[in-house]
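Input: structures, listed below.
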Structure I
Amino acid sequence: MDLDRFLEKNKTWHQFKESHSTKSAREAADNAGVPYDKIIKTLAFETADEVYLVIARAVDRVSTKKLKKLLSVSDTRLASPDKVKESTGYEVGAVPPIGHRNLRIFMDEKVLDMQTAWAGGGATNRVIELKIEDVIKFSQPTIADVSE
């Protein structure tokens with residue numbers, strides 16, 4: 001679903017900031033003028049059977065070892081840019097943490113320490129600030145320790 005329509009339909013509090021590039025969380029923070037430690041990233045990973053999303057703080061590294069254990073699989077890896085676009089409808093760096101259908105979503109437990117966060121804004125030239133409680137409400141993630 002288109003992020004703008006999702007936000008309007010669900011009357012979700014948010015604010016956008018324009019950014020020259022959101023290819024990485026660091027670039028997004030620097031270009032949009034928001035603190036790096038206030039950014040969350042929505043990463044697409046894949047196994048042999050599925051693509052799934054992981055929401056984590058930008059300052060943390062997602063552990064594939066922990067994901068493999070959580071999913072009971074022998075292999076998982078970041079999805080390719082083409083697979084990200086195909087699975088989410090968004091480019092790498094633009095994937096928002098909400099508005100996804102038919103994808104399992106995991107959230108690192110450290111995200112719960114945040115009240116609001118900036119994330120991919122549905123386009124590679126903007127970021128969105130959302131309340132973490134809304135991210136949880138709309139993404140229905142499995143919350144787990146998935147960072148190093």
Structure II
Amino acid sequence: MRFEKEIEISSPREKIWQFLWDVDRFIGCVPGCREAKTIEEGKSYTAAMVEKVGPFRVEFPMRIEILESEPLSHIKVQASGSDNKVGSRMKVDLDVHLKANGAKTTLSLVASVDVLGKLAALGHSIIKRKADQVMEEFAQAVKEQMQGQSSNA
């Protein structure tokens with residue numbers, strides 16, 4: 001499944017770029033994501049994804065690899081993990097692009113998500129609805145983090 005989200009943020013591209021590499025702040029914006037650890041700075045991380053999808057409560061220990069990085073412009077990430085209790089696997093390929101737009105920055109996210117096992121048996125529509133919800137909550141959390149008090153004005 002493919003998901004796309006574009007976020008316009010009232011913050012310069014340099015600040016957004018710094019935020020993307022601040023693992024604790026970034027992970028704090030991803031719904032259900034916790035326990036982020038750096039394996040190799042700028043290259044490899046782990047985190048746990050915990051979510052309720054349909055009747056299942058899933059917990060995916062995720063391995064996150066930075067595949068490409070072009071400063072102030074682009075990051076390509078791959079994350080994968082398995083939930084052995086539910087009998088499901090998930091793989092996410094994520095492309096993140098930053099584009100300066102005056103004093104604002106456009107953050108573009110393109111994610112390809114593959115789900116296998118019992119979770120996949122729930123069907124495309126349930127998984128898509130949950131993924132859309134996660135992307136929307138993430139976008140809102142990033143805007144709030146980056147815009148701070150200006151989002152309340």
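I have 31 for relative contact order in percent (Cα under 8 Å, 6 or more apart), calculated from one of the structures I, II. Which structure is it?
I
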Requested in this report: Looking at percent of Cα pairs over 26 Å apart, point out which structure of I, II has the largest value.
Outcome: II
Requested in this report: For structures I, II, calculate distance in nm of label points 7 Å out along Cα→Cβ at positions 37 and 85 and state which one comes out highest.
Outcome: I
**Report entry** When distance in nm of label points 7 Å out along Cα→Cβ at positions 13 and 101 is computed for each of I, II, the largest belongs to
**Finding:** I
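All of the numbers you see were taken from the coordinates with simple rules; none came from a lab. No experiment lies behind these values; they were computed from the predicted model shown. Cβ atoms are built from the backbone, for glycine too; each structure is taken alone.
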